[in-house]
Every structure is written in structure tokens, then in C-alpha cells.
Structure 1
Amino acid sequence: MQMHKLEQLKEAIYPYSWVNGSYRFTELEIKLKETASLEDLMNEKEEAVCFVTLVHEYIHYIQNFTTTWGFTNFITYIDLINSLFVTNHELLNDPELPLVNLKTRDNKTYSNFIKSANLGSTKGESGKYIFTPTTKADFTLFQEHIFDPYWNRKTSIYYLAYKGEAVPLNAFVISENMAIIGSYLASGVPIEDAKQSITRMWNPEYNIIYSYIYNLFPSLDCFKLTYYMCEAALLVPGYSDTIYKILRLLKQKKYLFKTYDEDDIIKQISEHLKLDLSIRKMLPEIKVQIQNRIDMYEKNKKDFGFFSYIIDILSLFKEGFNERFNNVYTYRSSFDFQFLDYFSQKIKSPVIVFADNQKTMLGKPTTEFIHSVAYFGGVLKTFNNAYFNDIGKCPFYEDHSICTVVKGIECKTNAMNAYNKEAYCGCLMNNALNIIGIKKLDRGTP
């Protein structure tokens, strides 16, 4: 490890570079912020400051395309687009954008989808998550009933008490605890320094599961244990219930497990809770669901070109779950470029966008796959912007765009200005809004 990394760690600079990124499955993009550049990453490899950010966000991409939670979330999102398409298509006139206040027949709105996906977590105006106060002792596990706004029903979720707050053990928290471990193991930071900083420099949604396990087994490799336990939880539905059972069993067998090494504990937990059996049983069932979806879109892709791109994206799930069948867990003692190279051969890569707006993809994607990701991601980004933001610059507007029309100043400044102009009848942006049922040139009147 380079000494400058350790010095930056001590100054609390380097770890905070890890949050300078994001992965959005609703856009199929990893964004690397601040000073991240493609040139630095290619030249410095693991020593590039943005490398740990990339690993962290790519782990989220792996969670997206290789876990039960990721598949369920993604399919629910696609079904939401279809549901809103029907609602919008029946309107007499094109609705005003953005569609934050659009009334629908039920609770299946984009806003409720986000709340449901992060059930139990609330973001404040500063962007920081706000947790419910509690008087329970640290690391007390407890259950509460909560209303799921998207599915319009009561459900239950488990919490961990920590420093006067009730931190939900939802899929979001589980996924972040898993990804932050990958960040540390990609950084080259000595384990003892990592132990000190993971609880000091991060909010509880990133380390609550690690902190619980470390409190029980401070002499063991709790980074490894945390990664395995979180990954197992994302593979076995319901995720909050699964992580609760894992953490409860760790506590119940605390004194026995102190005599074991990490691999033995993982094996014992898996056997006692039948995790491997559940995962092995679930994998073929999900593969059938994926194929059924692909078959459905295959029948209609001649009439709806967008379905071809959905098929290509669903194929990533096929590859992802094939990999799970061969190698259930993705843990590495070192998350280096070999880790990224391996998985980019299996489930390819989202678009990686650097601070200077340069773009790349990991591995060697085909031209056809690049087009699929670009178009599919553009449609999803259009959908997201239509429901939450103003649609300004067209997400398809790039020098290397697959857009087939001659782009004008209208596209570059404000994509909305291009609507209903004859020259833009082949516009991908217009097509994207047609796909989600917002702009219909032939809507007409009854």
C-alpha cells in the first residue's frame, strides 16, 4: 500500500472520496464525481483515488443483477413504467411535466416505489437519513410493523438500536453495509486502521451490521463476516427477516462461535438457517421468471422496438444468476481490478461517467450492447426526470448518440423545445416519452 493513502486516511480525506459516486439502476449509470477521470483510472489502476468509489458502486451493480432483491426491485420498476403508461395513455391531453402530482388509480407511483424500496429510511432536506429515536440499549434487535405505500399494505421490518436511534435493517441498509466492506478491501488500508475509521467516519446505515458483528466478535475478521451475511440476506427473501435471523443466531451462539474461525461461522449459520438450500432452490425459479419475461417481450418486439432493449437487459440477469449458481458469494480478500474484470465478463457493465463527463464501460461490450444500455438507460432517465425533475438536456444528446435525427439547438438547450416539430419525428427523446405514455402526437380528441 502507498504511504500517502494511509496519511490521507488519517486526515479523513481519502474515505470521503468513497462517497463521491453513485449507482442508479434507474439509469444504468455509475457516476464518479469530484476529480475522477478516465485517464487517472487507466493509468493508476488501483492507486487511482476514484478506484474505491468505482468498486463500491460496481458492487451495487452486482447486487442489482445477481440478487433476488435486485431482480425484484428492477421488475417492479419496469412494471411501474407499464402501469403509468396505461394511465397516461388514457388521458385526453398530454400531461404537464414533471408529473409529481399526477393522479393514478392506485398507490403505484414513482414516489411510493422509492419509499417502498427504502422502507423505514427517511431522507432529510440535507440528504442525510433520519432515523426514529429509541431508548433501547445499543444493538437491541426489535421488530415493528410499518405501512408499505407502494403495495398498500402493512408489513414488518426489523431494527437495530444504536446510539439512541432505530436503524432499519432494510435492503438498502444491508446493501450499503456490504458495499462499504468492498470499498475498504479495495483501498489497501490496513485492517486495524479500517476498523477505527468504519465506525467513526460513516453514518450507521453504512456500518450498523458490521458494528453489531464486531461487538460480538472483536477478534475475528468482521469485514468478511459482514459481507457474507449481507450478501446472503439479499439472496433470500424477505431480506429484513433473513438478516434478523442471522444476527440473532450470531448472538445466541456467541460463545461457541468465538472458538470458530470465520469460514466455520459462515458454514454454521448457513446450515442452521438453511441459507444455501434456500438460495439453490430460489435460483432456478428466478431463471424461469426471467425467461418468461423474455419470451413475453420477444412476442411483441416487432411492434415495440423498446422491448428488444428490455430483452438485452434481462439477459444480464440470466448471466448474473448463472454466476450465482456456480459461485454463490462474491467476497474477495482484495477487491482489485481482477474483481472488476471478472464480473464485467459475466454481467458486463453500466455506463461509467467521470467528473469531466467522459464515459466508458468495463470489459469489452459489443456495439449492440452499448446501444441497448444507452437507449434503455435513456428511457429510464427520461422516466425519472419526467416524474421528479424538469426535462432539460436530452439524455440521448451526445456526439456519438444513436439518435437518427439531425440534432438542432433545441436539443442542446432544452429538449422540450423539440416536441411536435416535423424534423424531430424520429427523436429518441420523443420516442422515450411515447414509450412511457407521456407524449402522444396522435392522442387527439374523442
Structure 2
Amino acid sequence: MQDLILSNKGILQSRPIVIIVVLLCLVHVLSVCAEENEITLDQAREYFLRHNFDILINQYEVRKAEADLQGAKLFPNPAVSVNYTGLDPSTFRANENTQHIYRVDQLVELGGKRGLRTGAASESLESTKLSHKDAVRVLLTGFYTQFFNMSLDLLNVKLAKEELEQSEKILEIAEKRYNAGFLSSVDYTKLKVAQVDMESSLISLENQYKNDSEQFRLLIGSPKVVIPSQGQIRDSFQEYGEEDLINKAYQKRTDLQAFQRQLTSEEYSVSLAKAAAIPDMTIGAEYENFGPQQRPGVGFGISLNIPLFDRNQGEIAHRRAEYRQTEFQIEKTRSQIESDIKIGLQNYKTALKVYNSYSSKKEDVEALLVNSEKAFSLGGITVLDLLDTRKTYKEFMNKYNQAIVQGNLNDELLKVYTGELPWLE
């Protein structure tokens, strides 16, 4: 009995240790789960490239082009025919007019049609591959925009939480001053109402973040919501030259490369249309039996179309029009590249100017808020002064966050506009 009591006593004494161990394990699991939900920009982009539904759908355009090339390389199939004619209709027996004919015909393409068709399909395949890469490049615009929207949401939520925490401290001081008779009921109520506004603002910001997170989850094809990890927003930016960016874009942009390869494919198509005016030749061989004695015979034949009226004029004109159309498309794309770079660079420079303007005043505004809160706790300023300072600080920090995030976004978009995407090559 005494041993049992001692045993139970040991269990009771060890229970706090067990609880602590369990709590530590739980904290570790939760922290691991939180880390698993965090994702860097590079990790999110890699996941996006492998799981985005639009990318997965578009890649089958390449598969279809590969199938077209496979079909273009094939030779025409031979044709086999068997004829048995001339039976006596009354007896269904062979007579002097009965013939057994076994024939094989093979179409022979002339004018190098198969080589031209294969060349056109091969260039079209390369053009489709580049078009697929360009489709990914265009989709990256939405990816970067959504990722940095989430980052901005996190910054705003963090700012709102810090503001609410500081408000609670100020409210505690205000309550003591109110109870001591140094603060009026009206001013005390204003502070409490202001705190309600902060709580409502935080709820709205968290809801916005959840909505953006769900949209981003769908965009990258993730089964769970992910969180941009800390350190993804940079506060240092590099300078770019317009001419250098344009020249780089002419070399890197996959939409321009796709049209250039498509133009080569159109050259093959024009040549193929001209070659189609050359009639193909059908070579045939047959084995025949005649009459009831089955006297054998062998025959050969060649057939050609005579291009007297239809010399494929319509198809040739059609292919030439497509070729000219692609030439204009290349000119348009080069002009579009130049416009994209100029607009993107201007947006980037504007974002940097705005960010630098807010960054230079950030420390002053932070000091203003700290000094105002200290002054209020000492009774040096009124509630209205404090609330006005808080409003100024909040508006400033919201714009500061927006400016720094916009700078990061425009920096990534410049890479999209220039086509400088090494992980797509």
C-alpha cells in the first residue's frame, strides 16, 4: 500500500514535467507547420511553374506541334486492290473473259514536298515552344502582382497590430488619468472609439489578406495557403538604362523569337505551296490471271495529274499573305517591346522616387509618434493631438509600405518585360 502511494506520488510529481514536455512538443510542431506554410519568392515561382493550371494547359500546344511534326515526316501509305471480274452469271464459273487482278499503288511525292513539310512543321514546333515560354512570361506578371499584394497585406496587418497594441497601452494610461480626474469623459471615450476603429481596420486587413492568399493558392496550384516569408521585400534598388533594357529585350523576349521562327516556318510553307503545283506520281504494279486456265500476267502503271488549270495558285497566294502577316507581326512585337520597356522603366523610376521620398521622412514620423505618446502620458498634449498624430503616422506608414512593395514589384516586372528569365531557358 505504501509502495502504491509512493508510486502515485511520483506520478503527481512528474506530471508538471510531462505537461511541459508535451507543450514544448506542441510548440515545435506548430512552429514547423508555420515554417512549412512560409514560402520565398523563388520557391513560390518554382511551384507556380510546375503547378499553375494555365501553364499545364498551354504546354499541350507543344505536344500538338510535336505530333504535327511526327505526322509531317511520314510517307504516304500504299494502296492495295483486288479485282475478280468476268464470271459467267449463270454458273458463276470462270470463262475466257475472267480476270483476277492484284494491284499495289504507291504515291511518290515530287518537288521535295516531304522535306518542305517537315521543315515547316519543325520550325512551327520551335515557334510553339517559344510561344509557350512567352505565355509563362505573361502569366508571371499576375504571379508577381499577387505575391507582392500578399506581402503588402502582411505589412499592413503587422502595422495595424502594432498600432492596436500601442493603443491598448495608451488606453491603460488614459484610464488611470480618467480615474484620477485628469482626463475628461469625452476624451476618454474618444480614445476607446478610436481603438474600436483600429480593431475594425485590423479585421478588414486580415480579411483582405485571406482573400489574396486564397487567390494566390489557386494561382500557383497549391493545395494549401502559403505565406510569403520574411525578407522578401528589399529596400535597395539598382539603376537601369533604357537602351540596355531594350537591346536585352530584343535578344531575350520569347514572343519576338517565336514570331521569327514562325516566319521561317512560313517560308517553308510558301515553298511547299509552290511545290504542290508539281504533280505527284503514282506508281502501280499488278499481277493478273486470265480465263479458266489462269494464265498469269504482270503489269505496271504510272499516273500523273496534269497541272493544266489548277496550279495551286490560291494556296500560294494564301501562304504569301501569311508570310507578310507574320512580318508585320514581328514589327509590331518589336514596337511593343520598346513600349513595354519604356513604360515599365518609367513606373520603376516613379516608384523609387516615391519610396525615397517616404524613406527620408520615416524616422522623423516614427519619432513624432513616440514623442506624442510620451507627451500624452505626461499630460503635455490633448487627445485630439494624439489621435491626429496617430492618423498621420498610419497614413504615412501605409503609403511607405505601398511604395516599397511597388518598387519591388516593378523591379520584377522589368525582368518580365525584358524576358530576362534564366530559369525558363
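From which structure (1, 2) was mean count of other Cβ atoms within 10 Å over residues 200-207 calculated, if the value obtained is 18.4?
That value comes from structure 1.
Tell me which of 1, 2 gives 48.4 when you compute mean projected area of the Cα convex hull in nm². Each step should come with its number before you reach the end.
Details: 1: 22.5; 2: 48.4.
Computing mean projected area of the Cα convex hull in nm² on every structure in 1, 2 gives 48.4 only for 2.
With FRET efficiency 1/(1 + (r/R0)^6) of positions 80 and 384 (r between Cβ atoms, R0 = 35 Å, to 0.05) as the yardstick, tell me which of 1, 2 scores highest.
1
Computing helix-only ellipticity at 222 nm (-39500 (n - 2.57) for each DSSP H run of 4 or more, over all residues; to 500) gives -17000 for which of 1, 2?
The correct label is 1.
Mean count of other Cβ atoms within 10 Å over residues 208-215 computed as 15.4: which structure among 1, 2?
Clearly, the read-out refers to 2.
No lab work stands behind these numbers, since they all come straight from the coordinates. The structure displayed is predicted, hence computed values, not measured ones. Cβ atoms are built from the backbone, for glycine too; each structure is taken alone.
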